[in-house]
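As structure tokens, here come the structures.
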Structure I
């Protein structure tokens, strides 16, 4: 075998290995969703946006949020993480969203909250990808909750008239909202989702230790600048519209689409 043929063979093998590694790496991002062990609490939780209870201190943080497309995209410029607890009455979620300038405009419930920077929770209790729930809130604690009959790709509809009856939420801000004159640290959200809200799915209530649900979190973050004491979204000069928002999530979707429930993470009740 001559040298040229040997070199070509080695280069071909190297190419194949690089391709397989790249494909495997990308597949792992989407085929292996994140998992979280959610501990039960029998102690009262006050929904005030602050993790002062001992139960919260014992709950583990999720991994830091990453880009919705996974590690192929840059690491988010701001830090985000969440933790969860549960009891027979509620699924509790707490999240920290760090950023130097905290702003929000929307104040009416069930408006499109992701036009502001927001925090979002997606829940599919029975994991069948049909009849799942979306919840969004901004730094003013304005909420938007809705139920999806099925993913949009399957002709699903968003039922915005649906509500988490009895949901509790609060925001605690380390800084000030809508004040460009100072530098903020973070805003912390705390949510109590009533377990009874999930009674119309195929799950059996009350939840038992060992049960698993599908869940994911998303953070929408717009690029902004300050002009005349106001926050404004950065405009793309080619389109005349704001640049697309950043989407940072707990369990990467592999694509810019949260409405693929089969790619969400798993929560296991302990």
Structure II
């Protein structure tokens, strides 16, 4: 009887071990320096050098790798601004006729990132501006952004991106390479440079003429009073009270040599 019980115990132990789960494999994903890639991409694009290898690398990476490599808003903004500006250079230097239909140029899906075909509008309004409806003046969020957008978009909108994104037009902010570890300083500088160049104040009429970017994305900047505060902080108007705002016409002529160093 004891021998029989012993046999049963041995069989039970063997059975238990046989069905024990094998340890799960932990997937490891290499953290890629996407910011460095974007910097090189833009530098090469500005010099009309070949960027196909970098484009392929961005196209074939994974969404998870992008998430791991771009964790902070500074990393996300520097990466996406550089990529946006680089692709503007790549497409329009090779095919300037694309700019004849600007609506299609910016809204058609023509950029592949992590296997996803996206548009310039998706980068700007979905990722950089945190899922804003493109025609909502910065006051209306998208209802159902997809997974790609939700995973990669910034946590907080920053109005200064409007003085860093270059859309190829003459009145766009100049192209510059942005670095995540210096982004705040660079955004401050690009904002100051652009607003001083595009703003004019008439002291007699108490009117300030400013870029139309303030009108198109007014919700990003806040109220009209907040826009005036921005202008006053930049030393462009003497006071905010009793100052009228005029929005300038935008020069959409193509200019791909509008560059600067920050």
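I, II: which one has Cα Rg over 2.2 N^0.38 Å, for residues 62-125 alone, as calculated, at 1.19?
II
I, II: which one has mean count of other Cβ atoms within 10 Å over residues 46-53, as calculated, at 14.9?
Clearly, the read-out refers to I.
Of the structures labelled I, II, one was used to calculate FRET efficiency 1/(1 + (r/R0)^6) of positions 158 and 174 (r between Cβ atoms, R0 = 25 Å, to 0.05), giving 0.85. Name it.
Of the structures listed, the value fits II.
Comparing distance in nm of label points 7 Å out along Cα→Cβ at positions 54 and 142 across I, II, which is largest?
Comparing I, II by distance in nm of label points 7 Å out along Cα→Cβ at positions 54 and 142, the maximum is at I.
For which of I, II does helix-only ellipticity at 222 nm (-39500 (n - 2.57) for each DSSP H run of 4 or more, over all residues; to 500), calculated from the coordinates, equal -4000?
I
Thinking only about distance in nm of label points 7 Å out along Cα→Cβ at positions 38 and 86, which of I, II has the largest value?
II
State the single structure among I, II that was used to calculate distance in nm of label points 7 Å out along Cα→Cβ at positions 150 and 182, giving 3.7.
Answer by label: II.
To which of I, II does the computed value 19.8 (mean count of other Cβ atoms within 10 Å over residues 78-85) belong?
The read-out comes from structure I.
For relative contact order in percent (Cα under 8 Å, 6 or more apart), which of the structures I, II scores highest?
I
Computed from the coordinates by the stated procedures, all read-outs in this text should not be read as laboratory data. Computed from a predicted structure; not experimentally measured. Cβ atoms are built from the backbone, for glycine too; each structure is taken alone.
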